[in-house]
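*Asks:* Next come the structures, one after another.
None of the figures in this text is laboratory data; all of them are computed from the coordinates on show. What you see is a predicted model; the values in this text were computed from it and never measured. Cβ atoms are built from the backbone, for glycine too; each structure is taken alone.
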Structure I
Amino acid sequence: MSDASSPPLRTDAHRNRQRLIEVARASFAGSAKPSLEAIARDAGVGIGTLYRHFPTRDALVEAVYQAELTRLCEQAAELLAELAPDAALRAWMDRFSDYVAAKREMADSLRSLFAGGAVTSISTRQRMADAVAPILAAGAVAGTLRGDVDSLDVVASVAGIFMTASGPDQAGRMLDLLIAGLRP
């Protein structure tokens, strides 16, 4: 609901919106289809406040999805500031696991958003690739990651691992294999 053409939110309205997104994320992770009333109550706001920010369930799901994507992308830079590039990339891959888990909980609603074009896998992958590219570049300079790797290929590979792995243990082993293949 808040975009470049909307006036900025008051501080309390922004806080309520963020709280609704946080509570909705946790609710979606804990229940297949939590009620909007329960989300509003748990966020400490009235249902009218929820609907003012998110007129439909899909609008709320999209906001949660975009917040998770933004968090994942921001974590790439944070990890690179703290860790060596190859370790930062591997840690980011683990964070990707949390992102995938959040998406699974919202699968039904996300399908309608993808079908309607509100969210596209192309733009999502590009945002992630843009976040990973500085890690790959720093790794190439440091000599810990190959310099001939496309960030979109890395993101597609990580996504593929989580789509095909039988569980977290196998996903971890597959991510280790991917990192090994990305080293010079």
Structure II
Amino acid sequence: MHTYIALLRGINVGGKNSLPMKDLKSILEILGASNVKTYIQSGNVVFQSALKDDISSFSKRLGIEIRERHGFEPQILVIGLAEVETAMMNNPFPEAESEPSSLHLGFLASAPENPDLEKLESLKKESERFCLIDNIFYLHAPEGVGRSKIAASSEKLLGVPMTDRNWNTVCKLKEMATSITLPPNNPNAAE
């Protein structure tokens, strides 16, 4: 079994695109996922699946099932545990980890071919920093992403669909994914 993390964008925000996590869990199980665990109501889920090479097709099927049952199809990015671990290890702003709500990782559908980094630089506040490494956009916004022009424009200027999570959420998802990956007889496994 392979461990995955699904990041759904724009669900349960401002009363729109309502998707109860129990429904999301049920849909994933219908699609063959096991050990499904959700985290908060904003579309974070870890699961295991025997799929290895066809995760893109799985993601599309998940979106279609959500549309058929709830009337909307969210953007969904499914990534492996190893990808999350690599993104965390590559964090160019480790000192920002002590302020986890100010550090965001934007998970991109693919590595951008023509990102407008100059325009992003021109939008940057003095306190902000950003870095693009492969298909991860790191943003440290100590004054908050809600006030960040970079955060508001990054997807458009990168030219690739993106969903971001703050450091707290990324750490929690890694912890959850790791716990379902450990063998059941491991004394360090989560209960």
Structure III
Amino acid sequence: MRREMQARRTEMSAAVHADASARIVGHLLDLLAAPKIAAFCWPIKHEPDVRAVLVDWVKQGTLAALPVVTAPASPLGFRLWTAETVMTEDCYGIPTPVSGDFVQPDLILLPLNGFDRQGYRLGYGGGFFDRTLAVLSPRPLAVGVGFEINQLSSIRPEIHDQQLDWIVTEKGAFRPEFSGTGA
């Protein structure tokens, strides 16, 4: 299923991908006030590119942060990021800051490899975001960003899966009914 979700995005033309990403950014700007610290993910595997929302928020005083894998099977850390930040690819091929202060975001924009209307996301199988959301206190606002073509009837959530607060796609935003975590 994970490979199929990625294949759906890969089939999008560059123009369609850029337009859908821009529409997601517009919905995010309409929906959310600029947070104090916003974490986002560098787009990989044809995920939506929502970096433009960070440009807008940073102009309003938001600090931007990127997730960092600090140890296998552990929660993520978040390092501050600016356009001047030195980056390297981590063991998963994801660009991350080489150094910098670790911070706790009050909002995380999470890429959706797949998602369902109940607010659960299908990631890439590492469980990093689920572990992270489970331990951060206070829990940051968790906003999934993805394309409609990656919507599933259900990801069949398990007990460890963390429900998102919002899902934003090129077609709009919705807030799932909170049911707690997992199935």
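*Asks:* From I, II, III, which structure was distance in nm of label points 7 Å out along Cα→Cβ at positions 78 and 126 = 4.7 calculated on? Intermediate results must be reported in sequence, preceding the final value.
*Replies:* Numbers: I: 2.6; II: 4.7; III: 1.7.
Value 4.7 for distance in nm of label points 7 Å out along Cα→Cβ at positions 78 and 126 corresponds to II out of I, II, III.
*Asks:* Comparing Cα Rg over 2.2 N^0.38 Å across I, II, III, which is largest?
*Replies:* Evaluating Cα Rg over 2.2 N^0.38 Å on every structure, the highest lands on I.
*Asks:* When helix-only ellipticity at 222 nm (-39500 (n - 2.57) for each DSSP H run of 4 or more, over all residues; to 500) is calculated, the result is -10500; to which of the structures I, II, III does this value belong? All intermediate terms of the calculation are to be shown ahead of the outcome.
*Replies:* Numbers: I: -25500; II: -10500; III: -7500.
Structure of origin is II.
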